[in-house]
Structure I
Amino acid sequence: MGQLNDTHETFMAYLMDRSFLDSTIYFAGHNAMGLFGLRHQLDIHPLFSDFKPDEDLDSGQLIEFVNAIKDTGTHYLFVEAMVNPKAALTIQAELAKEDYELTLLELHSFHNLSTEDANNGITYIDIYKRNIANIKTALEG
């Protein structure tokens with residue numbers, strides 16, 4: 001528990017020192033990260049509350065997502081670990097047509113572990129640190 005608390009405290013100090021508290025990050029997945037966001041004083045904003053990341057988007061959803069990304073000026077979109085990011089890839093491809101670069105980053109919700117991670121002895125703290133590294137990438141973008 002000490003390593004987890006130390007990692008959390010270090011991350012919170014990073015967020016405070018760089019005025020990143022209450023920053024918004026966009027998540028193309030289920031709204032399973034609300035408590036993680038609350039704990040870290042981050043607004044993890046799902047694109048839609050009923051969004052299904054592994055399904056095709058209809059044209060209205062695609063237009064809405066693309067406009068939401070451009071309106072916010074973000075160049076990072078988080079996707080769920082272990083879920084095919086089909087919708088996020090479609091959004092990314094559509095934005096690329098307009099020369100708008102969108103990078104997809106993984107945000108792990110801690111509920112499952114891939115076979116590869118399990119075989120490599122990846123722990124909860126490792127996943128937490130991976131999330132932190134990806135969030136830092138987006139915030140520093």
Structure II
Amino acid sequence: MKSYRKELTINTPTRRAYVNITAEVQKAIDESKISDGMVLVNSMSITSSVFINDHEPGLWQDFEDWLEELAPEKPHSRYRHNGAEDNADAHLKRQIMGREVVCAITGGRLDFGTWEQIFYGEYDGRRNKKVLVKIIGE
């Protein structure tokens with residue numbers, strides 16, 4: 001069995017954002033030369049997430065509205081975590097949206113359903129964050 005590791009660096013210009021990273025993950029699979037196996041894609045930051053969903057702008061606004069309802073950014077004073085930082089809401093949003101995805105690789109391609117894509121969710125952006133892509137297989 002072979003393995004391959006790559007880190008993606010993502011820096012969003014806004015505090016919250018959703019980034020389609022499917023092409024970058026597929027590029028890592030291509031680089032790995034692994035045709036059948038699994039890929040793990042996980043956020044290496046506690047205030048961002050990786051998840052699979054549809055690439056549809058209305059859905060991003062639905063996520064934004066839903067997450068703000070569950071864990072509003074402000075007032076910052078509502079959270080015990082906030083003191084030197086003001087990102088307690090980002091930690092909670094990450095818990096809801098998830099840390100990682102594991103996907104099948106078949107014939108050197110992500111083995112996805114029709115609308116599935118891999119996304120990076122940022123909840124406390126404006127600085128470099130890392131995403132790990134770990135591929136194993138033959």
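All of the numbers you see were taken from the coordinates with simple rules; none came from a lab. For clarity, every value in this text was computed on a predicted model and none was experimentally measured. Cβ atoms are built from the backbone, for glycine too; each structure is taken alone.
When distance in nm of label points 7 Å out along Cα→Cβ at positions 78 and 110 is computed across structures I, II, the figure 3.3 traces back to II.
Where does the value 1.12 come from, among I, II, when Cα Rg over 2.2 N^0.38 Å is the thing being computed? Working through the options, I get structure II.
Here distance in nm of label points 7 Å out along Cα→Cβ at positions 86 and 118 was calculated and came to 2.5; which of the structures I, II was it taken from? Value 2.5 for distance in nm of label points 7 Å out along Cα→Cβ at positions 86 and 118 corresponds to I out of I, II. Each of I, II could give helix-only ellipticity at 222 nm (-39500 (n - 2.57) for each DSSP H run of 4 or more, over all residues; to 500), but the derived value -15000 comes from I.
With distance in nm of label points 7 Å out along Cα→Cβ at positions 62 and 126 computed per structure, which member of I, II shows the largest figure? Top value of distance in nm of label points 7 Å out along Cα→Cβ at positions 62 and 126, among I, II, belongs to structure I. For which of the structures I, II does the calculation of relative contact order in percent (Cα under 8 Å, 6 or more apart) return 23? Corresponding structure: I.
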